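Have a look at these structures, which come just after this line.
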Structure I
Amino acid sequence: MKPRERVLKAINHEEPDRIPIDFGASCWTIVDAPSMPEHAYLRLCKYLGIDDYEEPRRGPLMNEVDNVDERILEKFGVDTRYLPLEGHPLKEVDNGAMEGPFGCRFKPVGYYNSPDKYNWRDYNTVKEIEDSPFWPDPDDPIYAEGLREKAKKLHENTDYAIGIELDPGGGLADNMTLLFGLDKWLMNMKLRPDLYYAWINKYLNVTDKIVGSILTTVGDYIDLVVIYNDLGTQQGLFMSHDDYVKFFKPYEARLIQNVKKHTKAKVIMHSCGSIWSIIKDRAEIGLDVQNPLQPLAANMNAEYLKKNFGDIICLHGGIDIQRLLPFGTPKTIREEVKRLIGIFGPGGGWIAAPSHNIEPETPPENIVAMFDALQEFGCYPIKV
C-alpha cells in the first residue's frame with residue numbers, strides 16, 4: 001500500500017497494510033539544541049552513519065528539527081512529509097532575544113528557547129488590543145510564497161501523505177501564552193472577558209485570511225493540516241470543562257471549519273498533556289486526528305483512549321518520550337511498542353509517533369528500536 005493511502009485509511013478507521021508512521025512535524029520530531037551539538041538529532045545521524053546531513057533547521061521555541069534527513073525518514077518507514085512554512089524570519093531585538101509573529105519574543109534557555117518578554121501583557125483596553133502594532137498584515141503574500149510549487153512537486157513525485165503546519169493561524173492558547181503570559185490570559189478570560197474576546201476574535205479575523213491564502217495555494221496537494229491549541233497539564237486541563245466549552249470550543253470549531261473550507265485535507269490538532277475530557281468535544285466539531293497522546297498524563301493511557309475515543313477520532317502518537325525513550329532500553333522499548341500496537345492497532349484509527357518531541361538525552365539506539373519495532377510488528381492483521 002502507498003504511504004498516502006495507508007495514512008488516509010487509518011484516519012478513516014480502516015485497517016491498512018500496516019500501521020502508518022509519522023516523524024517530522026514540529027511536535028513529533030526530535031530536539032537538537034545548538035548548545036548541545038552531540039544531543040538527539042546529530043547523535044542519531046552519526047549512529048546511522050550519516051555525516052553529510054543538512055544543517056538542522058530548528059523551530060523557534062523547542063529547537064525541534066523540521067528537516068530530518070530523508071535517509072532517516074526512509075529507514076524509519078515514515079509515511080508523511082511536511083512542507084516548511086516560511087513566513088517572515090525571526091528578527092534579532094535586544095539582549096540576544098528574537099522576535100517572531102505577533103511580537104512573540106524568545107531567548108535561549110538551556111536546551112530550549114523561552115519567552116523573555118510578553119509584548120501584549122500590559123494592554124488593559126480593547127482599543128489597545130485592536131490597535132496593537134504587532135498585528136500582521138493578513139494580505140501579505142509572503143505566507144503562501146513558493147508553497148504551491150513545493151506542494152505540487154511532493155504530491156506528484158512521491159506517494160507520501162503531505163502535511164502542512166499552520167503558524168500563524170494554527171494556535172490559540174499557545175499564542176496567547178507567548179503574547180500575554182499564561183497567568184494574564186487566564187485571568188483575562190475570567191476577569192476581563194472583553195479583552196479575551198477582543199484578542200481571540202481579531203486573531204481569527206486576521207489568521208482566517210492568512211490560512212485561506214495558504215490553503216487556497218496548496219489545498220489540492222496536501223493531505224494533512226496541523227493546528228495547535230495546548231490546553232493540558234500533566235494532571236488535566238488549565239480550566240474546567242465548562243470553561244473550555246465556553247471560551248475555546250467555538251473558536252477551535254472556527255479554526256477547523258476554516259481549514260475545511262479550503263481543502264479536503266484531514267485536520268490534526270496538537271494538544272499535549274491530559275486532554276481526555278475534551279476529545280469528544282473536538283470530534284463533535286469536526287477534528288479528524290488528535291495528537292500527541294502523552295501516556296504518562298492523567299487518563300491518557302492507551303487502553304483508556306482506545307476504549308473511549310478510538311471509534312470517533314483518529315489517535316496520533318502515544319509512544320512515551322518522558323521516561324520510555326530517554327531511559328528505557330531497546331528491549332523494553334520494543335516490548336512497549338508491541339503492546340501499543342496490540343491496543344491501538346485493531347480497526348485502524350492510529351498513526352504511530354512519539355508522544356511529543358524526542359528529548360536531547362535520548363540514546364539513538366532507543367529511537368531506532370522504536371521505529372524498527374513499529375515496522376516489524378505493525379503489519380495487519382495485528383498479531384501481537
Structure II
Amino acid sequence: MTEFPLMICALRRNKGTVVLLVALIAFSVAVVTNCGFLIFNVVTDSLTSTGVDESNIGIIQNIGVIGKSDGLPVAENLAQLERLPFVKATAFGLPPLAGVSEIEVANSLTQPPDISVSYFEGSQGFQETLGLKVIEGKLIDANDIPDAVTQDKLLPILITQQLAIRLFGKQNCIGELVYSESRRFRVAGVIATLKSTIPEVTDLSIVASQRFHDERYGGIYLIRSKPGHIDSALALASKKLHELNPYHVQPLVQTFSKFREDRLSKRVALAQVLALLVAIQSVVTSFSMGSLTSLWVTQRKIQIGIRRALGSTASQVRVYFLIENLIIAGVGSTFGVVLGIVCNRLLMQIFEVAQIPWSWCLFPFILSIFVGQMFALGPAISASRVSPGIIMRI
C-alpha cells in the first residue's frame with residue numbers, strides 16, 4: 001500500500017500506454033458483455049421446453065388443391081390415423097412455434113379483456129396429442145367438448161399456471177369463467193407451462209378443443225407416437241393421409257424436434273457467429289495486453305534496475321507490476337461494463353434485444369481481470385529478472 005502513490009505516478013508518466021490498454025480492455029469487455037449475453041439467451045432458449053411431449057410428436061401439413069376433391073372429413077382422417085401402429089393419439093390443430101393466434105381475456109364481464117394470451121385450439125384429442133401435464137383440476141373430458149358448429153358455446157379450457165395467477169390470484173380457479181370479446185370459457189384444469197414461441201417473456205396460454213364431424217379442412221395434423229417410435233409413426237401417418245386424400249399435398253412432414261430446430265436455426269447460427277467473434281476478440285485482446293505490458297517493461301528497465309539496486313527483491317518487482325496491471329484491468333473493465341450497458345440500451349431500442357441485468361456484468365468483469373493478470377504474469381516475471389547492474393549502462 002505504501003507504493004500505491006508511486007504506482008499512480010508511474011501510470012501518469014506512461015499515460016499513452018495506459019490509455020491504450022484501458023481502451024482495449026473496455027472495448028473487449030463491452031463486446032463480451034453483449035455478445036455473451038445473447039449467446040447465453042440462445043443456449044437457454046434451446047433448452048427451454050414448450051410444455052408439450054416434444055420428442056414424440058410429429059407434424060403433417062395436409063392441404064387441398066384448388067379444383068380437386070376436398071378429401072375426407074377431419075374426423076375420418078383422425079379415426080384412420082389412430083388405428084396405425086405406434087400411434088398413441090392424433091389431433092387437428094396448431095402446435096407451439098407454428099403461429100398460434102392471440103386473444104385478449106378477462107375474468108369478468110364487467111371489465112374489458114386486457115390480458116393477451118396465446119390461444120391453442122384443436123380437434124378432439126388435442127390435449128392428449130400435445131401431452132400436456134395437468135397440475136390442478138383435470139384434462140378436458142371428451143364428453144364436454146362441444147361440436148365445432150355449435151353457436152354461443154361454453155368452451156372448457158386448460159390454462160397455464162401463470163395465467164391462472166394473473167386472472168384469479170392464488171385462489172382455486174377450477175370451474176371459473178373466462179371471457180374474450182366473442183367467447184366464453186370455463187376452466188377445467190391448470191397446466192404448468194405451454195409456450196407458443198421461444199423465447200417468450202410470459203407463459204400465458206389457453207388450450208381449447210372442439211369436436212369435428214363432417215368438416216373438410218386442410219391444415220395441420222398432429223401425431224403423438226408411443227415413446228421412441230415417432231419416425232415410424234410419422235412415416236405411416238403421412239402415407240395413410242395421402243391414401244385417404246390423394247388430391248392433397250403435404251408440404252410439411254416433420255418431427256416436432258426437427259420443426260423446433262428449424263424455427264430456432266437462425267438464432268443458433270447467429271449465436272455461433274457471435275461466439276466466434278468473442279473468441280477472436282478475446283484472443284486478440286489478451287495477446288495485445290501481453291505485448292503492450294512487455295513493451296512497457298522494456299521501456300522501464302532503468303527504473304526497474306534502480307529499484308533492484310535500492311533493495312527491492314525479484315518477488316517485490318513481480319508483485320508491483322501485477323498490481324499495476326490489476327489497476328489498469330480494473331479501470332478498463334469498469335469502463336467496459338458501463339459501455340456494454342449503454343450499447344445494450346441502444347440495441348434494445350433498435351433490435352428489441354433483452355435487457356442485460358447488472359448482475360450479468362460481473363462475469364465479463366471478473367473474466368477480464370483474470371485474463372489480464374494471466375497475460376501480465378510473463379512480463380512481470382521478465383521485469384523481476386532485470387539485473388541491478390543495468391544502471392551502470394546509463
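Since every read-out is calculated from the coordinates, none of them should be taken as a lab result. In this text the structure is predicted, and so the values were computed from the model without any measurement. Cβ atoms are built from the backbone, for glycine too; each structure is taken alone.
Tabulated values for the structure
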item: Among I, II, which structure scores highest (criterion: mean count of other Cβ atoms within 10 Å over residues 45-52); result: II
item: Structure from which 22.1 was derived, mean count of other Cβ atoms within 10 Å over residues 285-292, options I, II; result: I
item: Mean count of other Cβ atoms within 10 Å over residues 117-124 - highest-scoring structure of I, II; result: II
item: Entry that produces 3.1 once distance in nm of label points 7 Å out along Cα→Cβ at positions 93 and 237 is calculated, selected from I, II; result: I
item: Comparison of I, II by FRET efficiency 1/(1 + (r/R0)^6) of positions 85 and 317 (r between Cβ atoms, R0 = 30 Å, to 0.05) - largest value held by; result: I
item: Structure from which -0.54, -1.14 was derived, log10 I(q)/I(0) by the Debye sum over Cα atoms at q = 0.07, 0.14 Å⁻¹, options I, II; result: II
item: Distance in nm of label points 7 Å out along Cα→Cβ at positions 101 and 133 - highest-scoring structure of I, II; result: II
item: Given -11500 for helix-only ellipticity at 222 nm (-39500 (n - 2.57) for each DSSP H run of 4 or more, over all residues; to 500), calculated: source structure among I, II; result: I
item: Which of I, II leads on FRET efficiency 1/(1 + (r/R0)^6) of positions 53 and 245 (r between Cβ atoms, R0 = 41 Å, to 0.05), largest value; result: II
item: Per relative contact order in percent (Cα under 8 Å, 6 or more apart), the highest-valued of structures I, II; result: II
